[in-house]
Structure I
Amino acid sequence: MKGLVTKLLGFGLIIIGIYWLSQGILFTNRSAYYWWQTIPATGSVILLLAGLWMLFNGRRSDRNWSWILIGGAIALIFMSGGIVIRPTSLWDFLIGFSALFGGSKLVN
């Protein structure tokens with residue numbers, strides 16, 4: 001019973017840490033002003049789908065390539081302007097990271 005309460009408290013702290021750190025992340029769906037601004041957005045969808053397909057349906061040797069494709073998709077998402085990261089204070093970062101770290105220690 002004590003272990004279950006500790007794990008639940010750890011999961012709660014992890015969720016609080018993720019919430020606290022994600023306060024400065026904005027997801028937008030702004031329309032592109034020029035036709036070439038949609039290229040990173042389209043490329044990110046294609047790379048993400050290809051990476052997920054390779055991860056779940058590919059051979060075991062293709063798993064590293066799938067993670068590379070997923071990482072490329074994340075980079076293209078940032079390039080397209082779909083994700084905006086606002087500045088955060090050191091205090092907010094410290095609270096969020098401490099909750100994540102403490103929660104992971106309680107779960108393990």
Structure II
Amino acid sequence: MYAERIRALRLRAGMSQQELGASLGVSAVAVGKWERGQTQPDIHSLTRMADIFGTTIDDLCDHAPRCQEEEPNIRIMTRAFRQLTAEEQEKFLAVGRALFGHAFSEKEEQP
């Protein structure tokens with residue numbers, strides 16, 4: 001459920017409800033209501049929280065699309081990749097191509 005997920009991510013980030021609320025432009029009371037499942041954050045708040053916590057809205061809402069349920073490692077790798085700088089992402093892909101060239105399509109799009 002999204003309420004527990006928001007709370008867990010906030011605590012993992014070492015933030016108080018007051019700090020998260022200030023980052024989002026809402027009150028600590030609003031954050032508390034989200035964490036208790038009494039109300040739901042709007043899409044703007046969800047987007048900002050996902051950015052703050054370095055995750056996706058799907059992850060924030062504890063929603064896994066079908067492909068991610070079938071391959072849980074994809075979710076972990078995607079989250080880790082998004083937290084890398086552009087330079088680190090390029091290095092990551094270069095290492096992946098070197099080690100597992102057979103898994104990369106010759107027609108893959110370059111960013």
Structure III
Amino acid sequence: MNFTTLRNSGVRVFRINNPRATSVIAPEFRTKLIEEIESAGDEPVAIDFSKVEYIDSSFIGSLVAAYKEAIAKNVKLKIFGTRERVESIFESTKLYTLFEIYKNFTQLQNELNQ
């Protein structure tokens with residue numbers, strides 16, 4: 001299974017279980033994440049990238065599509081656990097301007113609780 005979801009302290013965590021986030025899994029990612037966003041209500045959705053070692057442009061496109069859906073549904077979409085290589089791709093594509101990115105879930109949770 002490429003993705004799992006769980007609830008943790010009022011946050012919907014959407015975990016990517018594949019080390020390569022590419023065009024192979026991008027359509028499924030987009031579909032499942034948008035389903036999660038549509039059912040989130042007022043809960044934030046946090047995408048766990050801790051297992052992802054590589055991300056390609058197709059996957060980034062799916063991520064941006066999900067971001068647009070989250071904006072339309074007024075759902076907070078957060079990212080945590082990015083590794084150095086993925087983080088550098090987020091920086092070069094300026095995705096950090098769209099998403100709040102946290103080192104880990106604890107940091108994200110602390111920010112939400114303030």
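Computed from the coordinates by the stated procedures, all read-outs in this text should not be read as laboratory data. Just so it is clear, the model here is predicted, and its values are computed rather than measured.
Identify the structure, out of I, II, III, from whose coordinates helix-only ellipticity at 222 nm (-39500 (n - 2.57) for each DSSP H run of 4 or more, over all residues; to 500) was calculated to give -24000. Label of the source structure: I. Quick one: relative contact order in percent (Cα under 8 Å, 6 or more apart) came out at 24 when computed from one of I, II, III, so which one is it? Structure III accounts for this read-out.
Out of I, II, III, which one gives 6.3 for mean projected area of the Cα convex hull in nm² as computed from the coordinates?
Details: I: 9.6; II: 8.5; III: 6.3.
Value 6.3 for mean projected area of the Cα convex hull in nm² corresponds to III out of I, II, III.
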